[in-house]
Structure I
Amino acid sequence: MKQEQKSNPQKILTKEFLALNVIIFLNFCNIAVFFQFHQYLQNELRIPLEWIGFLIGLFAFTGLIIRPVISPLLNPGNAKKWIVLSSISVFLSLFLYKPAQGLWSMAIVRVLHGGVYVVMGTAMMARIVGSIPEGKSGQAFGFIAVITLLPYAVMPPLLEPLIRVFGGFIPVLHLTAFMMLLVFPLLLFVKPGQRGEDPKTKERMKLNEVIQNLRNRRISALLMISLLVYIAFTPVFYFLKGYAQKIGIANPGWFFTLSTFTEIAVRLFGGPLFDRVSKPRFLSYSLIGLTVAYPILGWDPGKFLFYGLGLFFGICWGVAMPLLNGLLFDLSLPRFRALNTNLGLEMFQGGLFLGPLLGGWLLAVWNYSVLYYFCGALMFLSLGLIPFLSEENKEVI
């Protein structure tokens, strides 16, 4: 019996963990379907071009505001209830897009959808940290990272035929809404509470505790590194197509195909390795790689090097991102794990907002090369924060 208790916590692929990951997959399919949203706003609703970016960005901006407010209130003990409520809300919000035919009605829908989506995502991360055993964070977050990438590999090529079959973008949104109903049978595999539960994780976090957590230099340094990585990450996806056309690359989409599937391979096969190596050291290796890769990208590479960089970026991102999440889990006290995981997602949303914003400003004044040199400078700056992850910087309270 003792041996069973000892070995069971080391098992990561439990029914609960897998069910939660399927829910995450459904949730991200709900976002990946919006790859054609720009065309819908422009071609069908005739929204002025200067307002389309505003409507697209409202979704992430809403999450940026709401997540830090709700993160201290959600924990592994109460997360299941909020997953149920937010899933219902996400389902309903997807049906609001049809009657929203103007700029401000669509803005309201985007805010509502962004709000309920961030509650769903925050509750999901709060719950899933309770199903990760000690010493398995790298493997767990590597697996989760693969699940979050899959919708972006699966949905975009399916959108065009689905739109033709169902007669438009809105009917496809309704289809993804009905997919969210699968959440409820999956929740039957999710128990209340968490593995090895500490009663304190069920209590609401006080403001002074949040401040105490952020005064831990290792946590604050990790969050800042995450923000810098994501700020540099987003200009590749938002602006690479225009840059590729300028330098004569006919099909830049292959860059994303190569980088995405490389990321998936690294996270899938490297997950167990991440728990047996020094996470700060391997994180620094990936940041060094990105520090070099961004300037090469901005240096007007030829076709062969351009696609080779797709593979190289995929390796570096595939290592860095799960390690950032794994380190946040490892270095957090159990009471703060759900909070810090969600603060890591806040950095991701911050990058989604700040990356395109700063990138647009740089392109307005300079050019694509300067933009990617700037991204390399951000990665060099993030390397300067790695020493703060050492044991002597554990906390300054």
Structure II
Amino acid sequence: MARIVTVYSDERHAARLTDMSYIRWFEISRALAACGHEVDIATAEFKWRPRQPAVNLGENLRRVPLSRIDWSRYDIVKTLFHRGFEVLRKCGGADHPFIISKLGSVVGPEDMDGIYFYGERRARLYETQERIARRSRFVTVLTEPARALWRDMFGRDQEVLLIPGAVGRDIPPPGPDPYPADGRPRAVFAGNFYTTDARLSQPEAGRVLVDRLNALGRAAGERGVRLYVVGPGDATLLDREHVTYLGVVDYESSWDYLYHADVGVLVSAGAFMHNNESTKIYHYLRVGLPFVAERGFPNDELAARSGLALHVDPGDTRAMADALADAVGRDWDRERGVELVLREHTWDHRAAVYDRLLAERPPNGRAGDATAPPRA
């Protein structure tokens, strides 16, 4: 079994699981540990006790201080998203001989339709991809279009794995109803809706999403359905008369917002998403929540197979509001969606791909026990 360190963020409080990128980071780390690998999650938490710098999170799983990492102690470094590789580079680990770099969106050398990063921001991400192409043993992407784009840019010799997002096999049971008791059917958009701050990652996408949510809230309200938004993002421009923002909640509590909703909502940041899938689909399906989705996500096919989705054209607010009202009144086979995602799309399934890879292509010159960090 391998010694693995996972790297994503150098911000404080990374262990507060409210953003999907952080949730993915911790969930895949847990799943790799469940395979028997010794996994450390390198975070910038600051309250480390001098005599016990590691925090045990479970069998084979620890959180360790990023500032104290000796990269040579690990067989494998796994980075998450562009940011994770840049954190690794900043901390002096980019020359490790066995790096696996996981990406969400893949950007091109120029602005492209369906990829909602632009100008200088997109150029910086592309520079990171060039570094990853030079330094990483494997690159993992979410979708086939992302893999095709990567190979077009960096050649077919680059080892690119297709490993989509996922959801937990085990989730909390239903808890208290977190919604206001106003008697109206509840449509929920659960998850990140980016930001409209031009200094941050996807301001254009954030503006589109907020505009679409506001329009949908008005149209859904005319049909007796209330739209709720739960998750991180810039809520200042949400129309509070028609959209109820319930704030940012921790991952465990977030399930209650799905359990107690009548229908889920999935809107796109544009006409289509070139290579970035929707993680919401996995989570809606995990609780058997029917949902209405704009077409154009690479994992639309999964939504269709589930039998729990109604699709509309992107930006067609009236059609989406009509579909929400339709979904509320239907008799759904909810277990079909649950069974599908548990059969094919859990974090255990994703970790198994890495597990098989490492069995077939083990790191060369594995580190000895003498250099391994002591396990508390």
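What follows is calculated from the coordinates using simple rules that are stated; it is not laboratory data. A quick note: this is a predicted structure, and the numbers were derived from the prediction, not measured. Cβ atoms are built from the backbone, for glycine too; each structure is taken alone.
Taking mean count of other Cβ atoms within 10 Å over residues 210-217 for each of I, II, which is largest? Display every interim value, and only then the final one.
Values: I: 15.9; II: 21.9.
Largest calculated value belongs to II.
Could you tell me which structure in I, II was used to calculate helix-only ellipticity at 222 nm (-39500 (n - 2.57) for each DSSP H run of 4 or more, over all residues; to 500) as -11000?
Source structure: II.
A value of 2.7 was derived for distance in nm of label points 7 Å out along Cα→Cβ at positions 154 and 362; which structure in I, II was it taken from? Present the calculation step by step, with values, prior to reporting the outcome.
Values: I: 3.4; II: 2.7.
Answer by label: II.
Using relative contact order in percent (Cα under 8 Å, 6 or more apart) as the calculated read-out, with 17 as its value, let me know the right label among I, II. Before the final figure, lay out each step's value.
On the way: I: 27; II: 17.
Going label by label, the one that fits is II.
Using the calculated result 1.4 for distance in nm of label points 7 Å out along Cα→Cβ at positions 34 and 258, pick out the matching structure from I, II. Numbers along the way, then the final one.
Numbers: I: 3.0; II: 1.4.
The read-out comes from structure II.
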